[in-house]
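Novice: What follows are several structures.
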Structure 1
Amino acid sequence: MAQLASEYNFVSLIFIYIMVARLAAMMSTPNFHLHHLPNLLCPILGHREIAGPDAGIHDTQPLEEAWGLRSGIYTPKQLVESFAPLLDTVVFHLGDDPRGIKPARTQLLDNIAANLATNTREATLRLSEPLDISRREMNAQATRIGKTLVRWARDQESSSKRPVDVDLQLRSSCEGHLLTPSNVDLMFGDRSQPHLMQLFNEYMHQMVLLRDALLPFQNYQDVLIPINRKARGLRHLEPARSQFLADMLTRHTTQRNVVTFAKALLAPGLLCSESVGYGFQYAKGIILPAFLAGGPTPLHLLQYVPVRVDEAAMDAVFDYQFDDYYSAPRAEIPPGIEKVVSEPASFSEKNIQIQDGPSICLVGGSQVDQSCRLDMRFELENGKRVAVDVGQISRGHRYSYMTEDSKSSVNGTNNGSAVPKTRRSIVVHNAVSVLEMPGTSLLTAKKNSVHVIPIESPLVAFAILGKLYPGNVVVLPSNRGISLTDKAGKGFESKFVIWGGAQPGGLKGVF
C-alpha cells in the first residue's frame, strides 16, 4: 500500500509539473487568436487586444465650443447619446406640454424619423423607384440604420437622468433639413425661443451625418468609430459625405466609393494611399467585404471585424492581387469532360471535403506603401493546400451573375420561369483541379462554350470565384436547371457556371 501511495504521489507531481509547463507556455505565446466571421465560421488570424469604446471619457480638456464630441472611441449608439444634450436643452426650454398634445420630445424625434426616412417630404436622402441594384441596397441600408438611430434616441427618453445645460447655445448653419408641419408650429410658435432652432438644427444634422457615415457597414451597430476634435461632432465628414452621395445619386455606387467613404470615417490617413483596395485595417479592427460573412449576401456593403491582422502597421489597405483584372495574366482552365445533358441534370462530383478549416491570413506582411494582401486558405482531403486572394474573391462575387426564376433579375437579365426540356452540350470540370491551379493567373477558356463546375460548399464557391476571370461567371443554385443560365451573363464568350454552393436570396445569393 505504501508503495502504491508513493507511486500515486509521483504521478501526481508529474501531472502538476506538466500543467504548470503548459500554463507557462500559454503565457509566453504571443497574444493572438482566431476571430470567426459569422455564419461561414471562417477564422481570421488577428490580435485580440483591441480596447473597447471609451466615449471620450479620457478627454477632460475643455471644449472649444458649447457642445462637441470629446476625443475617443465611440459606438454608434454612444454617438447618439452624445448628441442628446442638444435635444435635451430644446425640450427643457419648450416647457411643459399642454394636456392632450403629443410631447415635444416625441414630436421632435418624429421629425428625425422623417429626416432619416427615404420616402418622406423631409427625407435628407430621397431615393425613388426604379432603382438599380446598388441604389436599392443603399436605400434599404439607409432605412434600416435610420430606424435604429431613432429607436436608440427614443429609448434614452425614459432611461436617461442627464443634467440639462439650460445655457447651451451655438450657431448652427442651415443645412436645409426640413421640419414636419407640426414641428414648424412648435419651433416657431410661442413656446419656442430664437436659439432653440439652432440647437435642433445641429441635432438633426449630426443624426443625418451619422446615418450616412454608417451606410457602408452591414453590421453598422458594431463599428468602433474614432473621434477627434477636427470639427464639431461629425462635421469633418461633410466633404467625404457630399462626394459619396453625389456619386450615388447622379451616377452609381461602386465598391471604390463605399471603401473610400468608410476610410473617411475610420482611417482618414488612408485616403492618401495610392491604392483604394477592397478593405482596410485601422486601429480598432479590420473592414472586409460583408459577403464573406455568409448568409444573404449584399453587393457593396462592408463588415467590421474587431481584430487586426497586421501588427507591423496601424493602418493598412487590403489590395487586390491583380490591380486591373482585365489586364491580369490568364490561363486555360484544366480540361473537363464534355457531356450532353438533359433537364434536369445532376452531377455526382460536387462534394469536396475540407480537411483543414478555412482561414483568412495575411500574405507577406505590410509594405512601405501601407498596402498588403489577404488569402483565404484551406486544405483539401488529398492534402493539397489552397490559397486564393480575398480581393479577387470579392471581385469575382461582385461581378458574378446570380440566376433567378423571376423575370426581374438583379443582374438585369431575364432568366425566364419556364425550364424547357432540351439537351445541351456542356463541359464539366472537377472543382479540385480548378483549385489546384497556381494563383498566378485567372482561369478562362479560349473556346466559347459553357463550363460547369459542380460543388456543394459555399467556401469552395467563393474560392472558385476568386480563381476564374470575372467576365462571364454565373452562380446557379444546385436545385435549378442549367437552362436558367442561357440568358444570365453574356452570350459572346465562354460562360462559367458554378453549380451549387449558393441559394437564391439576398442581392447576390445566399451562401
Structure 2
Amino acid sequence: MSDLIDDPAPGGNAPEFTVSEISGAVKKTIEGAFGRIRVRGEVGRVFKARSGHLYYDVKDDNNVLACTTWKGQVARLSVVPEEGMEVIVTGKLTAFGAQSKYNMNVDEVTVAGEGALMAMLEKRKKALAAEGLFAPERKKPLPYLPEIIGVITSPSGAVIRDILHRLADRFPRKVLIWPVAVQGQACAPEVARAIEGFNRLTPGGALPRPDLLIVARGGGSIEDLWGFNEEVVARAVAASDIPLISAVGHETDTTLIDFVSDKRAPTPTAAAELAVPVRAELLAWVGDQGARLTHAATGGLGRRGEKLRDLARALPRPESLLENAQVRLDRAGGRLAPALRGVTSVKRVALEKQAGALRPGALRLRINDAAARLAERATRLSPDTLTRQIDRQREALAQVSARLSRAGTTQVATLRDRLDATDRMRQSLGYHATLERGFAVVRAGEEVVTTKTAAQKAGALEIEFKDGKLPLDGRPAPRSAPKKPKPPSQGSLFD
C-alpha cells in the first residue's frame, strides 16, 4: 500500500489547480470569449424570487440556457418574459463556480417577431376576457357634454394638438393633460399611473376630477404600440370610475386597451368628436326647436280662437237670453206689493187672537185648568199608588223568570237528547264497532295498510284489535314445510 502511495502517478508533470482556480479560469474564458451576446429561443420555466430577482430558461429543441435578471434590471425590461414566449435576450454569459454552472445575465428582452407578439397578445386577451373585463354590461356610458376632459398622451406630439383643435371647433371644454411616454419601457406604468391619478382627484376641487378620459397615441408598429397591450394598463382602465375613450393608433390598429375601454375611437381626432357634440349644430337644433315650438303655439292658439268663434256664432244674443228673465222679474215685482198687504192682514188677525187670549179672564181660566191637571198628577204620584205599581211589576217579573227557567230546562233537555243520538250514530259509524265484531286495523306508522304488497314494503306494522294494539317488526315469518293433508277418516257410526 505504501509503495502505491509513494510512486508518482502517470503524468505527474501536469500542473495542479485548486477548484477556485479552475472555476475562475472557466469564468474568464467564457466571459472573454463571448462578451455581450444576443440569444434567441423560447422561454421555459420562469421563477421570480422574493428578493426580486428573475430566473428563467431560454431553450430550443435540444438545449436549455439558464438566464438571470437581477432585481434592478427587471424594472428596465421592456418585455417581461413569460413561459412559451419566443424572445431575443441580450446580456453577458458568465459562470458560477459554486455550482459548476454557467448562465446568462440578461438586461434586455425583446419579442422575436410579430407572430410571437400576436400570440402573447391573444393569450392575454383570453385571460382578461375570462375575467369579464371585456363584458359589454360593465362599460359605462359617456357623458353627453363633459365639463372637464382628461387627456393622457405625449405633450409634444401632434395627437394632443389634433384633440385640442377638434374640441375647440366642436365645443370648447376645459382640458387637463397628463403627459406620459407613449412607447417604450415607461409607457405602460406611466399610462396606468395617469388613469389612477385622474380617478383620485376630488370632484370640484382645486384641480377638479375630469368627467371623461381620453388615452391617445398616433399610429405605429406593433412594437411601438405594445405598451397599450400590457396587462397593467388594461386593469387600470377596467378599474377606472371615469368613462374612458381609447384612441391608440390608426383605425386598423387594435390594442388591448381598446377591448377594456368604454368606447374605442379609430383616431385621436375621432375621440374628440365622440367626447363632445358640435356646438353650432346644438345651437341650430335649439333654434329649430324654438321655432317649431313658437309655430306650434301660434297655430294652436289660432285653431282654438277659430273654434271659439264658431261656437260663439251658434250661441243666442245676450239680449235674448235676458228677455225672459226680465219679464219674470217684472211680473214678480207687480205681485210683491199685494202679497205684502195680504200677509200683513193675516198676521194682524192672528195677533189680535193671541191678544184676546192674554186678557185677565182668559188667563185665570188657563191657570185653573193647569192647577186641575197638576192635582190629578200629584194624586197619581202618591206613595200608595207607586207601591201598587211596583208590586204589579214585581209579579210580572216573577212570571217572566219562571217562564224563562222552564224554557231553558226544556231546551237543555232537547239538546242533550240530540247529542246522545249523534254520539250513538258516531259509534255505529266508527271502526271500533267493527273491531268488536272480530276485525282488526293494520297500520304502518300513521298510514292504514290495506294490501299485502304495502304490508311487505312497510318496515314495521301495528295491528289494532278491540282490546288494544299489537306492534310487529315487519319481517316475514319463516316458511315452514307444508303440512301433509290428513287422510279422510271413515268416521263412526255412533257419531
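Novice: Taking Rg and Dmax of the Cα atoms in Å, for residues 148-283 alone from the coordinates of each of 1, 2, which one would give 17.6, 56?
Specialist: Of the structures listed, the value fits 1.
Novice: Here is a further query. Given a value of -16500 for helix-only ellipticity at 222 nm (-39500 (n - 2.57) for each DSSP H run of 4 or more, over all residues; to 500), calculated from one of 1, 2, which structure does it belong to?
Specialist: 2
Novice: Also, I was wondering about something else. Could you tell me which structure in 1, 2 was used to calculate distance in nm of label points 7 Å out along Cα→Cβ at positions 84 and 324 as 10.0?
Specialist: Computed on structure 2.
Novice: One of 1, 2 was used to compute Kirkwood radius over Cα pairs in Å, and the answer was 26.0. Which one was it?
Specialist: Considering all the candidates, the number was obtained from 1.
Novice: Given that relative contact order in percent (Cα under 8 Å, 6 or more apart), derived from a single structure, equals 8, which label among 1, 2 identifies that structure?
Specialist: 2
Novice: Can you say which of 1, 2 returns 14.4 when mean count of other Cβ atoms within 10 Å over residues 52-59 is computed?
Specialist: 1
Novice: Ranked on FRET efficiency 1/(1 + (r/R0)^6) of positions 228 and 316 (r between Cβ atoms, R0 = 30 Å, to 0.05), which label among 1, 2 comes first with the largest value?
Specialist: Greatest value across 1, 2: structure 1.
Read-outs: derived from the displayed coordinates by stated rules, not from any lab. Given the structure is predicted, the values throughout are model-derived calculations rather than measurements. Cβ atoms are built from the backbone, for glycine too; each structure is taken alone.
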